[in-house]
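As structure tokens, here come the structures.
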Structure 1
């Protein structure tokens, strides 16, 4: 029913917009342009298939090795992890036109490096907030009904791990610059194929020992492998001086706060856990993560917020 409704809606939109579109279009074919489009676009077919495979194959392997019930629980938790995916999707829509418009400007590489740092900073903020509050979210009652059925509440255990996998995907999106600037999309099937292969192998290795957490770990390894492979390729095509010390700094600080919260996750009240998230920017501040300009911007932003 949902598929049919989407099909009808899409078909109706197409029919309504077709007359308007045809009046503004003229048909002309350039062999050279068509050839360039196909050369760049065709590698996306196997590449996209590999990414889709990474997104769905774990359920089938989990069902085979651990049973239908475990696979269903995992699938529910995976959907909760897509909160991070939605955030990254918003970045993705803005990122491609942004870097393509900036790539030829002076200082573009340094700008792209800073974008990765700030992107990961935002991703880890989302990671910590959702990791600390996801159990409260699924139990939230609206008109006496919870967002998630009680039998799926245990699925929240995989949510932080799935979100970590999506953080690696966010890095992957940043590393794609060279593919576009040098028009070398033929590398993408290899890159995504490596990620899919690592994901599948890790599922078979880890599920027997860790159950559905093994599948979540495999997802992290798959996306990490894909991001690493694209980084190697991208740096050869379009070297970017990424701020790896700062990336490591913010990652370790986020990991520390996450580790400190775990023993108290089910015993501390909601506001206490939310407050613990604030420990992360405090650690970054006192350990010198932010430079002088960033501190001034943060102070100014905080001042405007407090004056409201």
Structure 2
């Protein structure tokens, strides 16, 4: 955004070409079993331009076309980088393409702290949180913590009232209606103990996971991180990209099973014939292999 889309395209393409050349140089010079590289240009573009490219947000056709073309050009740059790599690797190589998330326009934000404030669960004084009267507060985007006595530095909620306050938070978020659209923005609101089925768990003392976990339905929330992986618009999705190609991989197959980010490392370990990390929670994506086997 400092220097415009044309310069960003040029710089991103330069970086992607450099990454392909660096990979070829390093893998030619050194013995290797696993090589990883990362290109960040699409994430940057989504944050900067996806809202302007989305017809639901941008009413100006020329502006939409410009920013959609900008994003598509960055994808083409990545395609050229991959083409150079795929044409260079040998027949014994497996290539895995994966993103950590997708992207949404992120143009319709909800201030959850304000929602709590309107319900009397959070109180401000001179613009700052008044902890002596606050029962709950937002933490790290999608978590809400109870201001619990004995756990929080300025806790006021007695332990015996913890569940009641959690109920009040859940009811508040479910009841909230966005005045602009008439929609309920929150599509998932869970207690911490119930969020384990999403893979979210941890010691609340260290604030790894909030007492309440929530997500937004589209079109609400940011570019990523605040919606379920099923959220999508007419031009984008929050779901991650996953492609496997190469030796022993099935050709032209779209997998029906869910593939999780936690599955990537065990699958790479299987290809390399090494044990997965001790605390790995994912599974081998065996449906992607032509001849899958497990040694007893």
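Odds and ends about this structure:
- Comparing FRET efficiency 1/(1 + (r/R0)^6) of positions 81 and 169 (r between Cβ atoms, R0 = 35 Å, to 0.05) across structures 1, 2, the highest value is found for 1.
- Which of 1, 2 yields 21.8 [mean projected area of the Cα convex hull in nm², calculated]: 1
- semi-axes √(5λ) of the Cα gyration tensor in Å, for residues 113-208 alone derived as 33, 20, 11 - corresponding label from 1, 2: 1
- Parent structure of the calculated result -27000, given that helix-only ellipticity at 222 nm (-39500 (n - 2.57) for each DSSP H run of 4 or more, over all residues; to 500) is the read-out and 1, 2 the choices: 1
- With respect to relative contact order in percent (Cα under 8 Å, 6 or more apart), the largest value across structures 1, 2 is given by 1.
Read the figures in this text as sums done on the coordinates, not as results from a lab. The structure presented is a predicted model; accordingly, all values stated were derived computationally and were not measured. Cβ atoms are built from the backbone, for glycine too; each structure is taken alone.
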